[in-house]
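Asker: Structures are listed in the sections that come next.
Every number in this text was worked out from the coordinates using simple rules, so none of it is lab data. Just so it is clear, the structure is predicted and the values come from calculations on it, not from any experiment.
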Structure I
Amino acid sequence: MGRGDALELKVPGPAGERAVRVSNPDKVYFPERGITKRQIVEYYLAVSEPLLRVLAQRPVTLKRYVDGVTGEAFYAKRVPRGAPDWVDSVEITFPSGRTARQICPTEPAVLAWAANLGTFDFHPWPVRRPHLDHPDELRVDLDPQPGTGFADAVAVAAVLREVLAEAGLVGYPKTSGGRGIHVAVRIRPEWTFVQVRRAVIALAREVTRRIPDRATASWWKEERGDRVFLDFNQAARDRTIASAWSVRGTPRATVSMPLTWNDLVDVHPDDFDVFTAPALLVQRGDPHAGVDDESFGVEMLLDWALRDERDHDLGDLPYPPEYPKMPGEPLRVQPSRAKRPTS
C-alpha cells in the first residue's frame, strides 16, 4: 500500500488561507477502486460550500476510518487531540447528562483536516448554536429491512411526502449512500428533543397506516418483516445520521446525495460517489440550497401524537438501550421475550 510523503495544502477560507497537512496522501482508503486519502480530501474541498451549509453552527460527530473502508470505524464524539486552534467547537450534553466538546465546522480547512484524520462521514446534530437543546431539523430515516431495497424506500418516501404536506411541512430528500433515504424538514427551534421525537413517531405511524405492507414503525426487528423501517429514534438526543455530501463506508465510496423529490424515481445510490458528486454539483447546483429559506412548526404532528394516544392507546415507543429510562416509555423488552401472565 503506497503511502507517499506528506503534503501541505493551502486552503482558502473566510479567515484567510490555512495550511492543512495531509499525511500519507497515497494511502489507499477504498481498495476496490483505488481511491486514496488525498482524493477524499480533494473531494471534501470540492463540495465544501454546500457541505458547510449543512454543518453550519452544528455540533458534529466524525465517523473515522483510519485504516480505510476495510478497517474498523469509530465515532469521534469529542474534539480530537491536537486539533488546530482554528477548529471551532461547542459543548453538547449527552443523554446521560455528561458533556463534551464537539467540532463545529466553519470553514473548508476543517473539512480537509478531518478528512486527513480518516473521516468519511460527518454526522451533525439536528441543532444549531445557541439553541443546542432545541432541534431545528426534523429528520426521517427510511431504513429498508432485509428483503427490501432502495426502490421500496422510494415508494415509502412518496407517501411520506404526502403526509408531510398534509402536516404543512416541506421535506428535502437525499440518498443515505446505502439502500436508504433520509428526509430533512427545517423546523423552528421551539421544541425539545423529546417533543420532536414524538412528532416523528406520529409521522411514522401515519405513513404506516397508509401502507402497512410496505412501511413499519416497529422498534423490534422481529416485528418489522420485509418492510421499510421509519427509524424514529434518529430523532433522539445524540443520535445522528450522515450529512448530505458525506462519503460512506461502502466499497464504491458512495456519498449521501441531496436530491429533489422528482429525482428519486430515476436514480440509484451507486450513481453518486466521490467522482460523480462534484461534477453534478457543478452541473446542477445544490438541490437543497433552499432548505433554510423557510422553517416550519410541528404543532400538527404533536396533535396527531395526542390523537394516537387518546383514540388508539398508542403512546411512546422504546428508546435505544444506552439511553436512561424516559418518562412514559414502554418496557425495553422485545415482544418474544416479554413475560406473559400465567394462567
Structure II
Amino acid sequence: MADTGYTRPTLSELIEQVRADVLARLGVDEVLRRADGEVQARVQAGALHSVYGFIDFLAAQILPDTAATAYLDRHASLWGVARKAATAATGTVTITASNGVTIAAGTVMQRAGVGDYTVTANATATGGTATVAVAAATAGAAGNLPAGALLTLASPIAGAQSTAVVAAIGGGADIEADDALRARLIARIQEPPHGGNAADYEAWALEVAGVTRAWVYPFHTGIGSVGVTFVCDGRADIIPAVGDVALVQTHIDALRPVTAAVTVFAPVADPLALSIRLTPDGAATRAAVEAELRDFLSREAEPGGTLYLSRLREAISLATGEYRHDLVSPTDDVVSPAGHIATLGAITWLS
C-alpha cells in the first residue's frame, strides 16, 4: 500500500505499550513474566494486533486498485462493470456416417485430458458425413480445440464412425481474473462512456469473455465505419476463432450507435521465428526465455505494430538463469503489416 503517514505498531510494540499501561495503573515498576499483569498485557496486545490487522485489510478494500475479490466485485458493480463469467466452448465437428444416420442431440463425445462435449442439435448424415454442433460440458478455456482435433463417441452409434473431427470449437473462457477486472474497472473510472468513441468500442470488446486486448480503427472501410480486432491471450493460440468474432460482433452491435457500421475481425498471426544462443544453455533456461518472450509479446505486440530489437533482447535477458545471449535472428525491428500481429514462432537454439 502507499505510504499513508501512519505506521501500524508491531506485536512487540503493542505488548510494551499495554504492559506499561497495566504497570502504571497497578502502581508498580515491574512485573514478573508469569504474573497476572504480564499475562493480561500479552493477551490484550494479541487482540489489539488482530484488530489492527483487520483494519489494515479494510483499508485495502476502500479503493479498487487494492481491493480483494469480493470487495472488487462490489466496487465494479457500482460502476456497472461485471466480472466476466466462464463460458463453455462451442463449435462443430464432422463425423463419417452412412446417409440417413442421425447423431442425436445429447450424444456425448470425449476428448482425452479435456472432457466431454455434448451434441446440441440433431444432425443427419448426407453424402457420407454429418456436421454436428457441440458444446463443452465444462466451461473454461481448456474446452477450446483446434481444427483437426479428434473427439471420440462415448457410446457407439450404428452406421457412424467412433471418432469425429473438429471443424472449429472455440469461445471457451475461464472466469475473469481479479487483475483483468481491476484493469477494466479503472479504465471505466478514468475513461467514462462517450456514446461511441474509440475507448467505448475497446471497452465493449473487452466485456466479452475471453477477450484480453482489443484495438479500434475509425473509418475502417469509409466514413461512418469502425473496425475492431482483438486477441485472447489466455489460450495457446491467441487468434480468436470464428465463434469468438461472432460473439464480439453481436455484443458490440447491441451497444453501438445506430449510425455506425462496425466490422469485427480477427488479426492475422505472423509467427516470429527466433534464433538464440544462450549462455549458459539448458532446458530450464530455455523455458524461462520462452516464457519471457510470450509475456513480452502479450504486452507489446499489436496489429500493425513494431517490436523493437532492443526490447526483444531485454526480454531474453530477463529470463531466470540467462547470463549472456546472442540474438542471431531477427536482426532488425519487426514491423507487422496492418491487420497482422506478431506471435511467438519457432525458436532455434544455437550451440
Structure III
Amino acid sequence: MRFGRLLPRRILPVILLVSLLLLGARPLLFRAQAATFPKRSVQLGSIVAGDTSSYKFAFIVTTPGAQVGSIRFQFCDDTPLVGQPCNPPTGFDASGAVLVDQQNNAGFTIGAGTNANTIVIGRTPAIASIGMSTYDFSDIVNPASSGTYFVRVETFGSNNATGPHVDYGGLAFAMTEQVTISAEVPPFLLFCNGVTITGFDCTTATGDYINFGEFSTSSPRTGTTQMLLATNADGGYSVTVQGTTMLSGVNSIPALNVNDVSRPGTSQFGINLRNNSDPNVGSDVAGPGVASPRPNYAIQNRYRFVSGEQIAFSTTSDDYRKYTVTYLVNIANGQPAGIYVSTLTYTALATF
C-alpha cells in the first residue's frame, strides 16, 4: 500500500514537504561541505555578447585563520554549484586575462591552470584577512550569445588551486542591454527524499514506503530512507520530522523520547542519522557540504523520535549533503498483534 507520490524532484525556493508511509505488524505487513562566501558579486565592464570586457569580483573571505595561496574563477553556462561538471560558455575566453587591481587579500598573479574558461591566481600562502576582497580583470572575451552564465569562485591553501578548497561560492551574470550588471545566483533550496538516492542526483530518488516484515521480540527490525539537500540561503536550512509512532488502532509502539540503544524484547520506535553497529544499519551524512544531523539524532547506536523536532541543519549556505535516516522497531512479548502504521512528513526550511 502506497500513501502517494513523493514531491517532484526539483529545486524549490523555500520550503518542501516529503512524507513516508511506515507500516508494521505482528505478524506484520509494513509500508511505509569549508565555508561559503556570505556576500559576493561580479560586475562587468561590457555586457555585449562577444565584447572584450573587464570583470570585477568582490567577496568576503570568512574562514578564520585559514591559509590562502590561490583563487580559482571557473566560468560555466550550466550551473554555479562547485564540484559539478562545468560546461564552458561558447565563445568565452579568459586565457588572456590580466589582473589589473586587487584589494584586501592581495599579492596574487595569474598562474598555471588559467585557460579559456578558468582563471587561477596564486601567491605565497598566507593567513587570509577576513573581509571584502576585490579582484579586477581585463581582456576577457564575453560569451558569444546573450543569456545567463555562472562563475564558481574557490580559495585554496595551496598556491596552484590544488587540494581542498577553503571558501567557495557561486555567481551569475548575464549578457543584456544594460551598461553594467551586478548579479547573484537566485535563492534556491534543493530537497528530495526517497528510499534510495543515487549519488547527489534527485532525479534518481525512488521509493516512498518501507516494509519491516514481521516484528520479533528477539531481534530489531530496521529500515532506511535518504534525503538530499543543498541551498544558497545565507541562513542555511533546517529539516524537521513530524508524525506518529507505529499505531494499530488504539495500540502503539512507544516512541523513544530520550536517546536509547536498541533493546530487543522492549517495545521501541526511534530514528537516527548515523552509521550504526548495533544493529548494523545506516550511513553517516555524505557530500561536499558541511551541514550535519542535530545532536539528538547524531549519536551512533542511539535512537529517538519526537514529532516536530529538527533532525538536520545548516547555519549557512551549503553544498550537497545526503542524509540516511535509520528506523528502528523493537517489540515486547506483550505487544498486541495488529497492523502498525506510521506516516512521517519531512519539512525542509531555508532562511534567506
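Asker: I have -8000 for helix-only ellipticity at 222 nm (-39500 (n - 2.57) for each DSSP H run of 4 or more, over all residues; to 500), calculated from one of the structures I, II, III. Which structure is it?
Answerer: I
Asker: For volume of the Cα convex hull per residue in Å³, find whichever of I, II, III sits highest and give me its label.
Answerer: The structure with the largest value is II.
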